[in-house]
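Visitor: Scrolling down, you'll hit the structures one after another.
Every number in this text was worked out from the coordinates using simple rules, so none of it is lab data. Note that this is a predicted model, so its numbers are computed, not measured. Cβ atoms are built from the backbone, for glycine too; each structure is taken alone.
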Structure I
Amino acid sequence: MTACTRTTSPPETVPSFSSPSAVATGSSGNGSFGAVRIALRHVATLDQPISMAVRRGDPTLYVAEKTGLVVAIRAGHVSSTPVLDLRGRVSQGGEQGLLGIAFSPDGRYLYADFTDTTGNTHVTQWALSSGHAVPSSERAILFVRQPYANHNGGQIAFGPDGDLYVGLGDGGSEGDPQGNGQNLGTLLAKILRISPTTGGPRPYTIPAGNPFVGRAGARPEIWAYGLRNPWRFSFDAKTGDLWIGDVGQNTWEEVDVLPAGRGGQNLGWNLTEGFHPYDGASPPADWTRPVFEYSHAHGGCAIIGGYVYRGSAIRGLHGAYLFSDNCLGGIGALKVAGGRVVGERGLGEHVASPSAFGQDAGGNLYVLSLDGGVYEITS
């Protein structure tokens with residue numbers, strides 16, 4: 001994610017996010033996508049909330065604070081005892097800190113993605129006892145050295161296949177100076193797929209279906225490549241498709257969609273930004289184009305990827321992908337069919353400095369603000 005300094009008040013509604021493939025919905029009527037508006041219900045105020053996760057069979061909302069705590073929200077109350085405390089172990093730069101959390105599919109283990117005090121990325125595992133991480137159970141899963149302080153990624157999530165997906169940016173600076181986006185020999189600028197272990201000498205194994213297993217010069221952990229900073233990605237709870245909000249460089253923000261179970265796609269960076277060649281380069285021959293883009297022309301700076309709505313409370317949003325922008329703060333929605341956008345609109349609400357979305361077991365969605373707020377998206 002790229003930090004943004006706002007010089008004016010945020011807009012009351014979302015400016016139109018537009019794409020070459022977007023068309024007007026033409027919808028009207030109660031409960032339709034074209035008419036739906038949302039409200040935000042304040043759930044809690046925390047210290048720079050940045051990631052949310054839930055456990056199987058547990059109604060608790062678990063939220064990571066950028067400064068190093070994982071806290072539990074139960075029935076609208078924040079527990080006074082943290083689930084995990086990494087304060088003192090995480091770096092505090094603008095795009096650093098505790099960046100992502102996830103639970104194993106059985107709910108027995110907590111995973112965290114954070115940058116240490118030297119700025120390098122760790123993915124670490126803890127066993128849980130009574131809803132808290134057991135310090136003595138800490139197990140290092142993945143370490144990635146970061147050449148710069150920005151573009152660290154930070155999203156981790158278990159997919160429908162039960163494997164752990166890890167998002168890593170291109171290493172930072174500007175324009176991918178090390179060429180990591182198109183280099184299959186590095187983990188940077190990728191989404192990885194690994195199978196963490198809970199014991200033994202190997203912290204993870206490589207799923208047999210990973211697309212680059214056995215390919216000379218390629219890291220077998222890689223699931224998709226050519227990403228600048230996949231700050232937030234998610235899986236559609238119904239289809240299993242992987243939705244990625246990839247933060248752009250100077251001009252374009254993009255949304256990518258990868259079909260369920262299909263890896264190996266080249267998403268173009270640093271040869272492309274959005275639908276466009278970057279810095280005079282030619283797009284790669286195997287380029288998987290985004291489904292949506294929007295420009296920085298109206299003040300956008302960094303896309304905050306969300307989720308496909310599969311809840312039951314807001315009928316008009318069923319099947320729509322929700323997202324935001326760190327500078328604009330508006331909440332937008334996309335409808336995609338046949339690989340192209342068939343509807344796109346703002347939903348009439350905004351938050352200051354959004355950092356992430358969350359999803360509970362019922363498919364209800366939440367949005368987190370670096371200003372402290374945790375909000376449920378309601379009708």
Structure II
Amino acid sequence: MKADSLDSYYEVLMEFAALLKDGHTQVIPPWMFVKPGYDHPPVELQVVEGNFFVARTGDTEEIRKQRIFPGLEVLGIGEVSARIYLEENVLRFNRRGTPQADETIGLIGILSGPINSQLRLKVKDPDGTVRPVSLTRNSTAKDGNAFLPRWVRWFMFDPVIETRMLHPEICYIRISNFGQKKVVEEFQKVFDRLDLSRIKGIILDVRYNPGGDSDHADSIISFLTDQPLKAEKWKSLSYVPAYRSWGRAVGWIESDPRIIEPRAEKSYAGPLAVLTGPGTYSAAEDFLVPLQHSNRAILVGEKTAGSTGNPINVPLPGGGTFTVVSLRAMFPDGREFVGIGIQPDVEVHPTQKDLLQGTDPVLQKGIDIIKNWTFYHR
């Protein structure tokens with residue numbers, strides 16, 4: 001009530017919503033829509049071994065001149081440590097519910113600011129040398145090298161499905177999001193081209209999948225089983241004011257698990273590994289529940305974000321939006337993962353050395369699991 005401007009009003013609301021620590025409960029300020037001119041340097045950060053490192057960069061003259069490369073550690077932003085900067089400028093306004101999600105998703109916008117403005121970083125080279133660098137927030141520069149962090153870029157612009165044969169008998173499929181029906185259509189095109197008699201395994205990559213619609217996730221699962229699978233169940237508060245006035249208890253409505261039936265046409269029931277990480281979020285976590293619960297797939301990588309739900313959208317003055325989660329999802333057996341994350345069956349963490357060498361230990365472990373399926377799938 002004491003806010004002296006629309007901006008400060010929204011800052012207070014955002015701080016309030018962040019205290020609830022739920023990834024599907026947040027205040028989205030109007031300047032996210034009506035204030036153009038924000039950008040970030042063509043640099044993507046990643047949490048590795050508890051610290052912040054450059055994971056990918058755009059190919060620009062400034063990046064080359066400043067010697068910014070994957071594996072470079074970021075110690076500070078402006079005058080403070082990178083972790084304090086994250087806490088004060090990002091997480092203070094928007095928390096995702098788990099430490100792994102706060103860090104991973106928080107890093108998406110940590111370098112954002114007015115377009116073409118300068119950003120000062122303190123970085124540490126692999127040999128221990130600490131040095132300052134200055135980068136321009138111009139990832140959308142018109143030089144043919146436009147670059148956006150992979151979360152934003154993959155969700156909005158990349159192909160929803162990307163596939164390649166890793167070995168003659170192992171198929172890799174990356175699913176970038178479940179946000180549109182097109183993902184099911186594109187998956188079907190890829191799937192129907194596969195000669196399943198020659199495929200010894202499929203690896204699905206949802207490490208950077210921010211979710212979308214769980215119905216689309218269920219549709220893709222139907223391609224990957226020959227048996228009905230139990231999906232998650234949910235509970236939601238049931239409140240009847242009259243009951244309260246009569247002294248009757250208010251309680252919860254709990255659903256039965258959804259059942260995902262196998263596809264009527266061609267389906268796959270062979271070795272299946274799914275790559276996960278703290279960027280696996282929302283409907284992408286819904287996608288994992290039936291696969292892990294039924295032991296249909298082996299999950300490989302890092303713990304997921306731990307946030308899903310069905311938010312209610314409430315319009316706010318000035319054009320902003322308040323979203324609040326309306327249900328709590330669970331495994332079919334009641335096991336919780338919201339506010340926790342889904343633990344992979346085989347845990348693998350990238351290292352700074354992996355970033356420096358350009359290796360992907362999570363994918364490599366997925367390949368190993370497919371090759372040794374009878375050992376891992378018990």
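Visitor: Match the computed value 1.01 of Rg/Rh (Cα atoms, Kirkwood Rh), for residues 84-163 alone to one of the structures I, II, and report its label. Write out the running numbers ahead of the final one.
Guide: Details: I: 0.97; II: 1.01.
So the calculation was done on II.
Visitor: Given 167 as the derived value for volume of the Cα convex hull per residue in Å³, which of the supplied structures I, II does it correspond to?
Guide: Numbers: I: 132; II: 167.
Label of the source structure: II.
Visitor: Okay, moving on. Looking at structures I, II, which one was distance in nm of label points 7 Å out along Cα→Cβ at positions 108 and 284 calculated from, given that it came out as 3.7?
Guide: Traced to structure I.
Visitor: For mean count of other Cβ atoms within 10 Å over residues 44-51, the calculated result is 20.5, so let me know which of I, II that is. Walk me through the numbers on the way to the answer.
Guide: Values: I: 20.5; II: 17.6.
Structure I accounts for this read-out.
Visitor: So helix-only ellipticity at 222 nm (-39500 (n - 2.57) for each DSSP H run of 4 or more, over all residues; to 500), computed for just one structure, reads 0; which one of I, II is that? Walk me through the numbers before you get to the answer.
Guide: Details: I: 0; II: -7000.
That value comes from structure I.
Visitor: Ranked by Kirkwood radius over Cα pairs in Å, for residues 212-363 alone, which of I, II sits at the highest value?
Guide: Once Kirkwood radius over Cα pairs in Å, for residues 212-363 alone is worked out for each structure, II has the highest.
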